[in-house]
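For reference, the structures are reproduced in the following blocks.
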Structure P
């Protein structure tokens, strides 16, 4: 709760800082604030507080853990906004404020114990993303991305809200524990069709938010048009919060209906893995590849949902937490390098990365570590994230799904190695100058690579946290 208050207050204060027409204090101020929020979030460990009317928001260890991921992700991402400071971007204060407000929505999604709180969190997060997707107002692609995201997001929100309404009509409650009780002991069997339709509509609405197939078609176009900095935020924070909310909904509110929704989640999982990996392999743009990569990783995270066995603790939940952290760190590194290259070489395709190992060895190394982690190669965090999820799913008997995911991971190796080949085996353009990287960004890139390797070498460091 303290985290939400601090983020809301500083988001408003940040808008007033914009009147000073000086962007230099915004970045260090935002990082210091987020560090303070991270500290207050850790202070809630083992507290188990409940806030708002009828405990609509619960701050337990689950909430603290996933909130920590979204806060760390944002802190590590912020240094890549320095180009906005150098260009004296007049709207930077507003951008930072929207990022902070979106974190409020993300935390509400993670800690909700009432469906209305989930809806409010999704809307706070989504509205901020609609605006940030169109932040580059002079770019037609950015305007197109914002319009597509807004229109499709509005439809998805309507579907989600209709699903909530049907769930309430069938059970008479919005509270998660009471939903589970009402579903387990239905008072009126004639309301089961309403209940089932409501569950399906909610799965569709949340599936859109996390880019799960077949509700993912907005992802490549929106990511391509959205400024790279905000696309990275969208690919990490939004996905982490979305899956934390998805897991909580299925485990706490709908376990009694598992026989109904489980085949749907399994089908979504297989389809997401297939379309995400095959789509990524067909791309010629590194940025669109990362967009489809985001879709494919939603498929791996869906395996974790399938394997949870009705609990927020245990191997599957730990795997989801570990995977979310490893994926977020590697994705920030990849988008960070791509942003620096695109700004100074003017290209977001694979050719823009040609010869990067010769002109900027550090950037090439960090991008390589990120690609290996996203591909799930050993000694990286991504490998152990997948390993933990696959083991949890296999223990629950979902062998076929695990085998299919392993095959799709092999497809992923192909397109994740394409940037590495371009950087190390292709010649740099004759007029290619070294990419300028300032000290803060250099430190952040090294830190991202280090975290990825540490997560791969010491997987027990955060094991069993849930």
Structure Q
């Protein structure tokens, strides 16, 4: 197998992996399990917060930062993780991220105070930022072109399952190992991922990256995304002055980041990527759909517990249709999209999701779980399964392979920004603040308005796809959207 001048394995076209080979299956397992554990950890912790609060004597603000600290570092550094993988080797950076995530998980499990746990969660987010964009980039750089859509479909499906299964898995672990088990279980999983990578995953990188790494751009991007994340997530704790200053700083830092990317010869994010109509449309749809997805689940789980009277475990099971649909359909729908093009799946999927959300609007006091919740969630899940894999494949196929890590990092950052903005902005916009979430009457009114708003966002995502992805039939999307390769900025 050929190696570069540093002795690292490189991937020649004739050696690219196939999904049906043993090596291909092992490599795909490495990226899906590694990405899945990071995604699962982002959602599984929420259900454990009351237990953590009791055992560590944590305040509500501290419990919020157990979640927000992880999201802060993940969102702030995910672009850096994607770019480092392209330059230094995607497998190398992915493995560093997996190892970092495992060590941080041990620190979380051993935490003796709320502040220790928050610090460990911030470190855990750094590891997730290194490994999350690497999973998709490794698929794009390691599998042959005709197998990429199916491989990405498998990755997307299992990643979606990890996110949806979080509340259920968290409840089971709480019953059998306490809250520390939620973090400790990550360690053996990460060890398995490292073993799989070493045995099955070839190295890949952007061989054309010759300039120095954009340290200034990385700092501006991380600081800007971090400030934006803080401004969104601390709105209930910080003063108006602090929020205004933080928001202004986020705008200034992101403006500086964009200016830097336009002028440096070795940008962290080549702005020319956005000259691809397909890449821009796919990321616009990502922002709308993932923002709606996060808000739908956020409001639904609270509504089911406070108003409908279901337990946290049963409320978590409301996401079961998403798990089943993604498991059974993602790979098949990815193959279909590769044949007919992404425009129809990425248009129909969000609109079907919107229909499912409309079915969930009446959920309230006396709602039956099986007839009032599951039908709407099933329709929502079918729409989500239709759009997830084609969306991911389209983002990567719309740019040259050398930009796979950057493209994945951008799309992940956009998805998380959409989620953060929706969850932070919708409660006050629908009239919910303070302790209103404990008032069934106020909560129900806000819940129904929020779900209608989410349906509008999802429908808008379908419109963006229909307009932005015109002309993308079959494999045409692989030719950089409109047929022009993105420039470096």
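Worth a mention:
- Between structures P, Q, the calculation of relative contact order in percent (Cα under 8 Å, 6 or more apart) yields its largest number for Q.
- For 3.9 (distance in nm of label points 7 Å out along Cα→Cβ at positions 126 and 406, calculated) the corresponding structure among P, Q: P
- Which of P, Q yields 3.7 [distance in nm of label points 7 Å out along Cα→Cβ at positions 62 and 158, calculated]: Q
- A value of 0.05 for FRET efficiency 1/(1 + (r/R0)^6) of positions 110 and 398 (r between Cβ atoms, R0 = 25 Å, to 0.05), calculated from one of P, Q, originates in structure Q.
- Per distance in nm of label points 7 Å out along Cα→Cβ at positions 174 and 350, the highest-valued of structures P, Q: P
- Mean count of other Cβ atoms within 10 Å over residues 22-29 - highest-scoring structure of P, Q: Q
Readers should treat all values here as calculations from the given coordinates under stated rules, not as data from a laboratory. Everything quoted here is computed from the prediction, not taken from an experiment. Cβ atoms are built from the backbone, for glycine too; each structure is taken alone.
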